[in-house]
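Next up: some structures, all given as structure tokens.
Please treat every number below as a calculation from the coordinates, not as lab data. Small disclaimer: the values here were computed from a predicted structure and weren't measured. Cβ atoms are built from the backbone, for glycine too; each structure is taken alone.
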Structure I
Amino acid sequence: MQLQQITTYPEKLLSCTAQDLHTLFPQPTLLHLSGKNPQPLFISVLLHGNETTGFLALQCLLNKYTEQSLPRSISIFFGNTQAAEQDLRRLDTQPDYNRIWPGTNIPDCTETTFAQEIVDIMRAKEVFASIDVHNNTGLNPHYACINKLDNRYLQLANLFGRLTVYFLRPLGVQSAAFAELCPAVTLECGRPGHQHGIDHAFEYLNACLHLHELPDHPVHAQDIDLFHTTAQVKITENSSFSFSDTSSDLLFNKDLERMNFTEITANTSLGLVNEGSIMPLRAIDELGKDVTNNFFTIDNKQLKIRRKTMPSMLTLDERVIRQDCLCYLMERIKL
């Protein structure tokens, strides 16, 4: 599998479904389109094949400019079209396309090679800004993520909305790699299939095309809610979990995802742990240190939070939990 670079696109791109995109682009494809301002905006979509909002918003953008010049050049990366065909985050034989970028800790492979190639190409083009569009599987508001606490990065995030998350892990994500080149954000646009998410992403992308520069002055504190991801939480490899099977090592509460972006207090229960089971969760901080005992305890078979925290990306999708993680834990940052 090699990276394909193109400067024109088939007309079917404007109307096909994400599931059919593989018929046009069976391999990772980077599309370059010229605009009035030659410094390109980079947009990546479908790094996760079942997160279709970015692709649908991009179709709206391309349709808008079929008969008029783009305000700014754009470079678009269409990611995991093979997984999109099956409406999956990734295929079992693939790495996660948002863990393959420079800075990753996964072994060298075809995917890390083309990810590095894309970064090198966009560095040479002096990329203006980078936008990676995603969806959540759980109940989450729309928010933007950044990897540097820099005014321009905060301004780019704030253009999407007041809710912003700063994170350093997981490693190998697209936005962190591009943050070394230019202001970069990840957009989290709620669940796929919601028109509001598509409209929000389209309006944001279109607004970014019209930016002449990104302000370097601070975002006003009253205009932003800024959070810092302090830990990523995963299910331990040998632990079983479920939302319905009482024989599992860990039986989660069925309303778990309603805790997203809510400050939960110490002693809040996440679920029941079967008698004799060891701690089924592992929390890793941004330095890679195991901080499980700082956040979780088992008390009378209840899996409880030890301290006040705010989770994000909690989901009821067991496949996604196993492929990626259970959630992230955050704390508020005051500017």
Structure II
Amino acid sequence: MELTISQLAEQLGAELAGDGRKNISAVAPIDTAGENDVTFVSNSKHTAKLAGSKAAAVIVQKRIESAGIAQLIVKDVNEALIKSLNIFAPKLKAPAKGIDPSAVIAEDAQIAPDACIEPGVFIGSGAGIGENTVIAAGSKIGQNSKVGKNCRIDSNVVIYHNCTIGNNVIIQANTTIGSTGFGYAFINGEHRLIPHNGGVVIEDCVEIGANCCIDRAKFGNTIIGAGTKVDNLVQIAHNVKIGKCCLIVSQVGIAGSCKIGDGVVLGGQVGLIDNVEIGDGAMIGAQSGIMQNVSAGQKVLGSPATEIRNALKIMSLTKRLPELLRQLGKRVDKLEASKNDKD
């Protein structure tokens, strides 16, 4: 795909400032953009970098007099960036509708006529696949599990039995949905697995990254709310309930029966012990350890996590501990010397 700057401005609904005749074929950051790239400034602290940029044009929210290149002025830079990335995305061959001959499909499985079932897929008894959904090569859909419309289930995804996937869901490669949770009881000198007879419900417009694990419930369902986005390498345990439009970053671990409200953000490597509740709109900083409930709208950080301003003070003092210890040692030596002189 190649467009002139003027054509790109038209597609973005942007105001063009400067020469619009150059061709654009890709999107790139300021530092690496070339003469056929469009770049972007979403934060004013990056404005100075434009002076050395080789980009043909830049997407901005407000006109920058010192830019030196064509400017596409928009209301929302991030929205325009997403549109631009979609415009210049690699044009891959669309998945073929229908069922590949190598797929193994149970006789009573219900497959929409326009679904795409790629090579090596297994679909169990009583399962259902909705309209315009793609089940990529090597994936497995267990008995009685349902996948809705317009979904993309990437290669080697495993969806166990009795799971429900909503519409417009994306599950990236090698993720497992509905595995047995890590629940044991110590009986007669051994750990015995507690049966997990529940399921998993993933609501509409959820996106789940690669290599994630979402365990089935002991009873009822583990639930991922509509619009929630889950990064790669996330573990969500049995009976967890996650609200709508949450963001869960890579390497988060959520223990069993936690309840997470709507619009919650969990930073990378956050860990939650079992049965805690996170209120709507709470934000948990990276590598935090959550040992107790977090109120709605609260921002916490650290392990164990505490209110963010307090956590930052603790971190600041921790960095100063060697110097504080050195100063304290000097004062103790001085006091001891004074005591000895009096003796």
Structure III
Amino acid sequence: MSAPKEQLLGMTLVALNDVASKMSLPAYAAGQMADWLYRKRITTIDEMTNIAAAKRERLSFFYEIGSQPPVEATASADGAIKYLFPVNNAPHFIESVYIPSDRRATLCVSSQLGCKMNCQFCMTGKQGFTAQLTANEMMNQIQSIPQSSNLTNIVFMGMGEPLDNIDELFKTLEILTSDYGYGWSPKRITVSTIGILPGLKRLLDESACHLAISLHSPYHEERLSLMPVEKAYPIKSIIDILHTFDFTHQRRVSFEYILFEGINDTEQHARAISRLLKGLECRINLIRYHAIPGVKLYSCHEQKMEKFRDILHMLGIPATVRVSRGEDIFAACGMLSSTKNHKR
């Protein structure tokens, strides 16, 4: 059996330079390959027509583009589309969600197969952790959907914790924002995290992408009951780090806050949030809880969410109630999972 081929999609320019060197191609061939991969978005090496045919043949012996189309697309009544992608040569699957709106076309990208964090309210966490996704598997989600060329925004809010897979995440962010890649402004990209401090520090230092922090409670013990990561990385420590950065210009930090009926939905919680975030330029996205099997948590009524938002406004914190998308196809916040696909 021949060795598996290496995949070019997801390689940075430095990695493509190594490929060119190994294949005895001129140094400028790395830039040519990047142009074919990320601007022209080819799917076969034979399409690299400015590389000599003999060189393409040799390149194809060791490498492949590595793009795979989704094996399933499920459309929501509200216009969102959930895509199912094979990973690890297809014994497993991941999900990503395309979310169109009047002004934007956003893709919610997964960064892991499963998740280690085991948040009480998240279906991905309930399935456990299987593998880190490679930059190839992250870029493939972005590049292989039919709407790829129309995307205006990327959010790393799908399956997994992005900062628990930070090296592959950073390769993907480099490709999306570099001149040799997509050339996007980092302001078109948001990375969501529950607060892995080493990764958070690196993201803040080395990237200009927007940041979204999963908050869900301003109280240590209550947040710990919802999110085990609070034990290792308390929300207070996360806020302390954020205070050392300037968010008053284009870069934005927001907090995700799922409202659970009778748990974290009181005026006292809103006031505690105000104290916790005092002096930090930020906003809060209030999210309706989407029920998952076996978890005794309940959604707040819309009126209570609006009241909570109004209290935050009164306390000087911009807040919005996020419109839920894709709940009917299990594509809404906290509902992505590949467990059901193990039977395929």
* To do: Taking FRET efficiency 1/(1 + (r/R0)^6) of positions 51 and 315 (r between Cβ atoms, R0 = 30 Å, to 0.05) as the quantity of interest, name the structure among I, II, III where it is greatest.
  => I
* FRET efficiency 1/(1 + (r/R0)^6) of positions 179 and 235 (r between Cβ atoms, R0 = 25 Å, to 0.05) computed as 0.10: which structure among I, II, III? -> III
* Asked: Given a computed value of 1.00 for FRET efficiency 1/(1 + (r/R0)^6) of positions 107 and 187 (r between Cβ atoms, R0 = 30 Å, to 0.05), which structure among I, II, III does it belong to?
  -> III
* Asked: Can you say which of I, II, III returns 1.43 when Cα Rg over 2.2 N^0.38 Å, for residues 91-130 alone is computed?
  -> III
* To do: Given a value of 2.3 for mean projected area of the Cα convex hull in nm², for residues 251-290 alone, point me to the structure among I, II, III it was derived from.
  => II
* Structure fact -> If Kirkwood radius over Cα pairs in Å is calculated for I, II, III, the one returning 21.2 is structure III
